[in-house]
Structure I
Amino acid sequence: MDLFIGVDIGTSAARGVITDLAGKILADHIVPHGISMPRPGWVEQDADGVWWNDFLEIIGTLLKAPGIDPKNIKAVGISAIAPCVLPVDGKGRPLRPGILYGIDSRAREEIKQLESRIGVKTIFDKSGQNLSTQSCCPKILWIKNHEPEIYQKTACFLTATGYLVYRLTGRFTLDIYDAMAYGPLYDIRKRCWDNACEGEVTEVSRLPELIWSQEIAGEVSPEAALRTGLAAGTKVICGTADAAAEAVSAGLHKEGDMMMMYGSSNFFILKTSRLLPQESTWASYFVNPGSYVLAGGMTSAGNLFKWLRETFPGRDFAQWESLSETSGPGAGGLFLLPYFAGERTPINNPRARGTLFGMTLNTSAGDVYRAFQEALGYGVRHNIEALRSEGVEARRILAIGGMSKSRQLIQIVSDVSGCPQLIPREKIGASYGDAFLAALGAEYFPDVSSITEWISYEYEIYPRREYGDLYERGFQRFRELYRSLEPFM
């Protein structure tokens, strides 16, 4: 029996699966973990203590499942939180904790420094996107500016996925999809590193080798086999970002499909017909040659509701949703700007802050929770409207991630955004996509569209048109509220 392993390292948990060639899940394991926030705006994870240890626990557990023989594992696929920055020395040893994606905003001054020295237009023309807290090069420059002793010892700047692939194969790699975060050192049209600006950031020799996500990066080494229990020689693909693997698991394969990952943050990937650099979002190739996407997302999504429940304890998730029903569309006139940790697309403002507006003595707890739900919808709509203004249409949303399990929330997001959403029957997410990409890399499938052989959809949610006018007015107020308050942020 030919089997495939997929492992995903997320912000708050890691998950792994073993599937057969038909996509049937034979084993599944989850390991929760946390993040470190040593200072305001800093968000980190330990490469060995979290990423590698979680990987070892997952693989060890999966291989103990009944009927699983490591020799039948034909390929391993890995994804992880991205983009992030992990400096390693010449022996691949981490020199500091990994600096996470857009939720880490420490490099704001480095963004200004690069924009001033290189030019905003030059950066965009070369890399296809503007710098933001999502970008890797400002964070590399931050290490260079603030931790010079670590910078001097750095042989390569890896991602979380790249580190795990290195631990298995001994090869430093980065997938072409993830390379979009490396402007101005990445030439998006030539799909290669560009040394023209390396003096402003770092030498391109300190960056990984670029290959496609499903391309075989190497084989499990004898040393890694001893640590993991995998058979030496098992193929390992390059892997990708968690969001890209989520998109594969959701069935993203045709133009106009938008994968929406509802997790701690929110991330979307929209399939396009060609490479389309946009000012407000991030253009990239997808996981295989000849495929293109636009990506973006909100910094805060599930973590908004986590904050609310932890700050005002005493109610579980179901109780909060029941309260939302007592409020109804419009949340009693209450509006939330969901920028609790700054915002990524389309405003790209790390200094943006959350605001609850419209409170009265009649405001209820249900109104507050409903305003949080509608704020997520307004944030999704804002991204869809920004794409539409550039001539790109999201025809349907393929909803995935932990929050997509709430039918109430997904209905509200559809009502506010005006976009239908499909909910995949299999909700495991990125690790499932990783297993498919492993099978694709091992040449068991011809292309990414073959994922349709693995997936089906549980149900589809359509916008309720009777609320269209209400949410049209609400969206305009949502936008005006940010414009009015932005100078104070």
Structure II
Amino acid sequence: MLLQLEGIQKRFGGVTALRNGNLTVRPGEVHLLLGENGAGKSTLMKIVAGLHRPDAGTLTWRGQPVSFTKPADASAMGIAMVHQESLLAPHLSVAENIFLGREPKGPFGWVHRRQMTTAARKLIEDHGFPLQADWRVDKLSPAGKQLVEICRAIQHGSSLLIFDEPTSSLSEHETQEVFRIVRRLRDQQMGVIYITHRLEELRTVGDAVTILRDGETVHRALLSEITNEQIIAQMVGRELGSLYRREPCTPGETLLEVRNIIRKPVLHDISFSVRAGEIVGLAGLIGAGRTELCRAIFGIDAVESGSIHIAGKPARVRSPREAVAEGIALIPEDRQKTGLATALPIGHNLTIADLPQVSRMGFFLDAAKERRIAAEQIERLRIRCSSARQLAGRLSGGNQQKVVISKWLVRGARVFLFDEPTRGIDVGAKVEVYEVMDELARSGAAILMVSSELPELLQVADRILVMRQGRLTGELPGRTTQEEIMRLAALEQGGAVLGDSE
């Protein structure tokens, strides 16, 4: 046995994050750790990595009880964590990051750079990683940065690697590369704990599964002994059915019309429309221009020619401020960086898009009115939080997304651009986001929804537009097939180099 956790408990103030966490990992095993946002997965892994100390329970490493007071303790034992967000030094090279803090030095303290680079090059070649030791880390793609963290863990002699949502922001090619590496690590008898929300990934890499719900381990099994439907039921505590299927409503007037938008080299003569009550999906492979189209509609990126019409009238959209004034809302792909002020309370985030509504004389915050608005939105979208004073950054991914949506409801937006609205959130929270989108559509909003998950588009969208290399290549009904979407979206795929950022 490599790692065993029994009866792990952890409280933060009055909040119980873990009440009974149990996990067993063997050498040469990829162990999937699943659960909804807020189930306790991250807290449990931070205990394993030495970032938190448990309030109760035992942690056994290679048959011996251990207690970690800091990450260095876990690292010394051979435990490393590959975080979803890179923790590397971006201005340093691949070799310098691999040996950071453990650089080979001479008798006078000088770093042996040639020795370090040679050792890094050998490590990279031994594992077949598509990296170069002298590449700067800030020039790497997300997958390339993850490979550097893996190299660093291997060089430090780690025998257990924890992957936290490793493929959430990767292309299909990069995702397959991560799978290959995980399987290779398993073949070398390393233990791997793999956290993911993507059910389609489970059987590609996993051997065993542990499921957490409400801070407690509720199921442990070999992956061959459990179906995806059973996994979902254990995660959320209820049967969701294999698919969420939205029932379309009768569309109304055209609220958003895009005419001949051009922004070279990413957008070429884009024209389409979205009516009130519609959810129109936007499909395409990485680099097709979907996010760039949303940015152009929202006024972030200037277009060379073309026009946008809102409710039949030409709209002046040269900046996000003008887009908001026209009733356009953007729910961005990266909600933490560009959708939320994570260090501010929920209440401030909910009213930040319409400050005049909660200000007096344009200078003073009307705190009582902000509290009323926040309470209404928290109840309307069922945002799970302790209060409107809770920091937005401490919410689960699904509830953060609800806050981003809510701020535009406070503003009174009618055209919503959803860019990867369920990325990084669990299956139960996904359904809640779908329900919010459906409610918006039924109240008369027009929704454009970008998603890389084809089953999601088929579940939610009334129509699906497909992009390829900055152009619209076709329109399909919502009841189409994944094969039809891919036929229109397919690009000639070359071997993408992990050193090339998207």
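Overview of values
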| read-out | value |
| --- | --- |
| Of the structures I, II, the one that 1.07 was derived from, the read-out being Rg/Rh (Cα atoms, Kirkwood Rh), for residues 23-110 alone | I |
| Which of I, II leads on mean count of other Cβ atoms within 10 Å over residues 183-190, largest value | I |
| Winner on FRET efficiency 1/(1 + (r/R0)^6) of positions 383 and 431 (r between Cβ atoms, R0 = 30 Å, to 0.05) once structures I, II are ranked, highest first | II |
| If FRET efficiency 1/(1 + (r/R0)^6) of positions 439 and 455 (r between Cβ atoms, R0 = 25 Å, to 0.05) is computed and equals 0.95, the structure in I, II | I |
| Of the structures I, II, the one that 16.2 was derived from, the read-out being mean count of other Cβ atoms within 10 Å over residues 263-270 | II |
| Which of I, II yields 1.8 [distance in nm of label points 7 Å out along Cα→Cβ at positions 39 and 167, calculated] | II |
| Structure responsible for 18.8, with mean count of other Cβ atoms within 10 Å over residues 175-182 calculated and labels I, II on offer | II |
| Entry that produces 22.7 once Kirkwood radius over Cα pairs in Å is calculated, selected from I, II | I |
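Taken together, the values in this text are just the output of simple stated rules run on the coordinates, not laboratory data. Only a predicted model underlies this, so the values are computations on that prediction, with no experimental measurement involved. Cβ atoms are built from the backbone, for glycine too; each structure is taken alone.
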